[in-house]
Structure I
Amino acid sequence: MKLDLTVINTSSNIQLLSLFGNIEAGYITPLGNEFLKLCEGPAVKLILDVQGAEGITGSGISELIKARNDIIGRGGKVVLIGVNSRVERMIDVSGLHNYLPIVSSLPDAIRLLDDTFSVFPLTIQAK
């Protein structure tokens, strides 16, 4: 499994963690270590992108739930994006959708996590 962490907004501490490959036993340790690092500083607002995930097992689901609980317990938030059909099946079977909000795009995830956005963002139209 490959992980890619990107800071989206420093002041709001919104970070994007993209997962690639299989989220399964044997590959969980690097993911768990990354989640631990994210919990060390100020409360993180994490966008977890699983579009590049080839699949996820029960141990992967367990790690996601644990990370979600740790992040929320420290005042953070977590949202899931990029859910493909393979991952969606495991999310449905495991009930993970009860633990993590799932949105369809990065802008939607940012709006959901960033407290500075108003409920009705301004739309600027070209003249």
Structure II
Amino acid sequence: MEIFLSIVGETLIPDDISDILGDFPHESGRKGDPIYATLPKGKTVSRPATSGYWQRSIETGNALVSDDDLNDLFGGLNRDSLIWDTITIDYKCGITVHEAGPNTDPKTIFSDYWLTLFNDIGLELHINED
């Protein structure tokens, strides 16, 4: 599975989010910045970002995400809900899980601690099945 922590918004400036949260993203850009992708045949293509974005991700080979995995994802970031309130007012914030099994329940992936934290800091949770 791959898990993303994403913050997206038309006016988002990645450095501002990093300053607020206390650490840096794995990937980020402003609206209009080029986003690059490599196609299966090896060709690289790009397009302009339609919004600003700030993103972190982790990969795990397990169906259950460990606390260590999520501590890596959130490593160095402020977890105070009042701080996150200043971000979630203006931007779309969420956790997205890719490659989850069919009919996966969030409680089978995340511990109660993390589900509570996601809720407290205003993160939407999205699970994309295989």
Structure III
Amino acid sequence: MNIYCDGGTRGGVICIVHDDKIIVKKRGVKYTNNELEYLALIYAIEYIRTNQLTNVTIYSDSKLIVNQVNGKWRVTTEALTKLHEKATTKLSKCCSVQLCWIRRERNKAGIHLDRIKASLRGHHNY
């Protein structure tokens, strides 16, 4: 089972895609792109736990987030440290869940966020 997640600074939104279900949540514009990527991952993990899903691969196009959560890269900022701890703690409570990097053009959540951004171009109320 696959879940795709992404965060976007335009409009401060996060998105996850599971099968044909697309969930978009507005998080606010006060977050950086990396913070929104973490928030999208955390939401995906919470979705997995709420729906009692197992054997899930979460795909993200953020190499930073994927490599930090998978222990390959260090977390160097305070804001990301807190989100990293939250994500890894929640992930450790899930059964058979792995996090993998995927190219942006293959990330279904990112593609959906791109559509939202395109529809918002020229609009000041987003």
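Just so it is clear, none of the values below were taken in a lab; they were calculated from the coordinates. Since the model is a prediction, treat every value here as computed from it, not as a measurement. Cβ atoms are built from the backbone, for glycine too; each structure is taken alone.
Points to keep in mind about this one:
- Highest-scoring entry among I, II, III, by mean count of other Cβ atoms within 10 Å over residues 37-44, is III.
- Structure (I, II, III) behind the derived value -7000 of helix-only ellipticity at 222 nm (-39500 (n - 2.57) for each DSSP H run of 4 or more, over all residues; to 500): II
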